[in-house]
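So, here come the structures, one by one.
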Structure 1
Amino acid sequence: MRNMKWVTAAVSMTVGSTAIAAALPGEGVSVQAVQSPIAEETFQTVVVNKALEALGYDVEPIREVDYSAGYTAIANGDATYMAVNWYPLHNTMYENAGGDEVFYRKGSYIEGAAQGYLIDKKTAEAHGIDNLGDFNDPEIAKIFDTNGDGKADLTGCQAGWGCEGVIEYQLDEFELRDNINHNQGQYAAIISDTIARYDAGEPIFYYTWTPYWVSGRLVPGQDVVWLEVPYSANPNGTDTALPNGKNYGFDINAERIVANGEWAAANPAAAKLFEIIKLPINAVSAENMMIANGEDSLKDIERHADSWIKANQAVFDGWIETAKAAAK
């Protein structure tokens, strides 16, 4: 009988030890991600959420807000993090919401994001257009006139996004107000109209960014060409010239994870995850093309994320182990 008690005690200790060993750092802690209403930014947020779930966190459904509102919500503790801090494009919004004093931001989640102005290749070659400065010629501008006012119509940046400030700054700096209309609206809608004009054989002039499905539909170098700018000019005061000498007017951006600073300090496993997690830009572009082809529901995007994780399981598991170690 005494031996049986010893066995029972040993089993209890073993079970208890296993339970302790199995405890995850995020257990009992809720996480609220926010992102912009752009469906093509959901994939990267879902991947982070799935990693947080693997760490034991209780992940709430993603909330969609405009970028500036997202920074404010995170700073105030009404949300936990966003995975789409465009750096340096969002620097002003980041600083206005409190900057490094209220936010946690380490590492770069997605790197090599380009953006700028493009026109269709046929028109570029026919008229020798390769620079935004060429639009100072009214005859060049008229080629891209879609409403009959004699000015080029630029499919531009949605109001409130970081790219809006850069475009507006450059139109003034390069004295292009008289020759270019910056057409703004819901980006997915206005770029769809632009693509329809391209399909009809008409000249097009638009702003876009990568990773995004547009550059899979209108392939740079094949269907369209990037325009350079006369010189670096943007609200951040940065030099946008690339190592190869090209200058497309926008910094090469990274998408970084921004979290509430106090929450990150209290959750070192999540903080470490935010620092080390990486997603290849080509993976995002490929997923964005699936969205463009109709796989655009949250269920579809969840499946895309699961497929990517399964194909990169060792990488994913490495994030989780490193993050767990940070909590010890």
Structure 2
Amino acid sequence: MGYRDADGLDLFGPAEVFAEAVRRLEAPVYEVVMSAVGGGAVTLTSGISVATADLTNIRPQPNDIVIVAGGADEATDAAATNRGLLAWLARASRTGSRMGSVCDGAFILASAGILDGKRAATHWYSCERLARLYPKVHVDREAIFVRDGRIWTAAGVSTGIDMALAMVEEDHGRRLADAVASHLVLFARRPGFQSQFSEELVAQTLASDPLGPVIAWMRANLRAPLDVATVAHRAGMSVRTLHRTCLHALDLTPAKLVEKLRVEHARSLLTTTRLGTKVVASRSGFGSTPRMTRAFQRALGVTPGAYRLMFFRDSGGTSSPASTEPRR
């Protein structure tokens, strides 16, 4: 579902995933419909015009997948106050349809009350605003996409492709989803629990991967003592099996996996908040700034302070705060 000044990739990314699944299966398992309130030609952020069906003439069905695109701030805000659109989305959510959003499309679902009490993702730049405007929404600031029951939300832009691939996997299995990803020339399929700031994949799937659930749990409990025995118990594996599974799936030991997840979380905090490095180290589970610094140097070749100087952007688009690297 789009509107004027919606982001084209938010629309076309998922659409191409479902269309390719149809081509692969040679069966009409999905029908892609671009829609907007009022229908007609809609101009996207790129200036491209796309023909849309009138959303208000579409009767929601239990097997529908409704995905709301993000877009320019003013356009998204306008869509989030469109009574006709919000009423239609609320009605669709009651039919049993799967509801999804990409990027700031989450604000539209939230405005319709669909995300109340739900865990949800949006673009990292918008997480604080979503949490502030809709306090009933549990904003996941890390994941590239989130599934909470029938509600799916993707962090932004290309992550709508990852979310759509996960839907195809849920409907038709991993083999088809992998084939679609290959056709789209994706380097690898990213799981929802992967951080928006991750440069490498930590797993290829979400629920179907044996490490998926335990990695999601680790992300939510980084400040806990994540020793190998604790992680293995949580994963329902012996220490030896966990070690073997991590090496096979990720080419990482369990200890290195924990460090990687903590570095990812620290990177997120350093680039999106003004928290001091001591606080970042604590919230990321490192316990101390020197320990976090050693992990950053091993993983990235720079200190946390240097990383913040290179990549920090606050909500006003200003440059990095002064480094809070400890004196040596």
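All of the numbers you see were taken from the coordinates with simple rules; none came from a lab. This structure is a prediction, so every number in the text was calculated from the model and none was measured. Cβ atoms are built from the backbone, for glycine too; each structure is taken alone.
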| Label whose coordinates, when relative contact order in percent (Cα under 8 Å, 6 or more apart) is calculated, return 11 (choices 1, 2) | 2
| remark: The highest value of distance in nm of label points 7 Å out along Cα→Cβ at positions 31 and 279 among the shown structures 1, 2 is in 2
| remark: The highest value of mean count of other Cβ atoms within 10 Å over residues 239-246 among the shown structures 1, 2 is in 2
| Among the shown structures 1, 2, from which was the value 65, 44, 34 of Cα extents along the principal axes in Å calculated? | 2
| request: Output the label of whichever structure in 1, 2 has the greatest value of distance in nm of label points 7 Å out along Cα→Cβ at positions 103 and 183. | output: 1
